[in-house]
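Listed after this line are the structures, all set down as structure tokens.
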Structure 1
Amino acid sequence: MLELAEAADVTGRTIHRLEIGGATHIAAKKRHGHVSRAIWNKIVEALASRGVELVPEDEDHGSGARWIKPRFRRAGRPQG
């Protein structure tokens with residue numbers, strides 16, 4: 001949590017609120033109980049820079065996160 005908060009330049013509390021679940025409301029401006037679009041974008045960019053993408057919910061599947069690169073191409077993994 002703290003590593004992501006530092007990478008996104010946001011507070012640990014912001015990340016914690018997102019991690020505990022429930023609906024995430026993204027607002028164009030700062031609003032109580034919402035995450036601003038600017039903060040959300042910083043978090044998404046920090047995740048993407050580490051090889052993770054957020055996957056939106058669709059008709060057949062729920063939302064989630066996944067690695068962008070296949071396992072064998074991730075940093076720190078032996079090539080083979």
Structure 2
Amino acid sequence: MRIKVTQEHIDKGVSGDMCACPVALAIEERIGERPVVWGLIIKVKDVEQYVAAPVGVFISRFDEGLSVKPFSFNLKI
């Protein structure tokens with residue numbers, strides 16, 4: 001499943017919050033359930049999975065208050 005992190009997700013995201021970061025908001029919008037996101041691991045529906053490094057880089061940059069741009073990634077549900 002393709003997850004698109006939009007500028008709206010970035011604007012609404014909360015730095016340092018594993019359940020309210022832009023990635024979590026984008027996943028929730030797509031599947032209707034809010035995941036827990038930490039680093040390269042995303043827990044959705046009680047299943048943990050690793051995601052590609054660009055997701056981790058995005059999260060790190062966002063949490064550090066650095067500039068980030070919308071992007072998309074694949075997630076297996």
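Here are the numbers for the structure shown:
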quantity	calculated
For 2.7 (distance in nm of label points 7 Å out along Cα→Cβ at positions 17 and 57, calculated) the corresponding structure among 1, 2	2
Structure responsible for 30, 20, 19, with Cα extents along the principal axes in Å calculated and labels 1, 2 on offer	2
Highest-scoring label, criterion being distance in nm of label points 7 Å out along Cα→Cβ at positions 41 and 65, among 1, 2	2
Structures 1, 2, by distance in nm of label points 7 Å out along Cα→Cβ at positions 9 and 25: label with the highest value	1
Origin of the value 0.8, where distance in nm of label points 7 Å out along Cα→Cβ at positions 1 and 49 was derived from one of 1, 2	2
Comparison of 1, 2 by relative contact order in percent (Cα under 8 Å, 6 or more apart) - largest value held by	2
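Quick note: the coordinates plus some simple rules give every number you see, no bench work behind them. Predicted model only: the values in this text are computed from it and were never measured. Cβ atoms are built from the backbone, for glycine too; each structure is taken alone.
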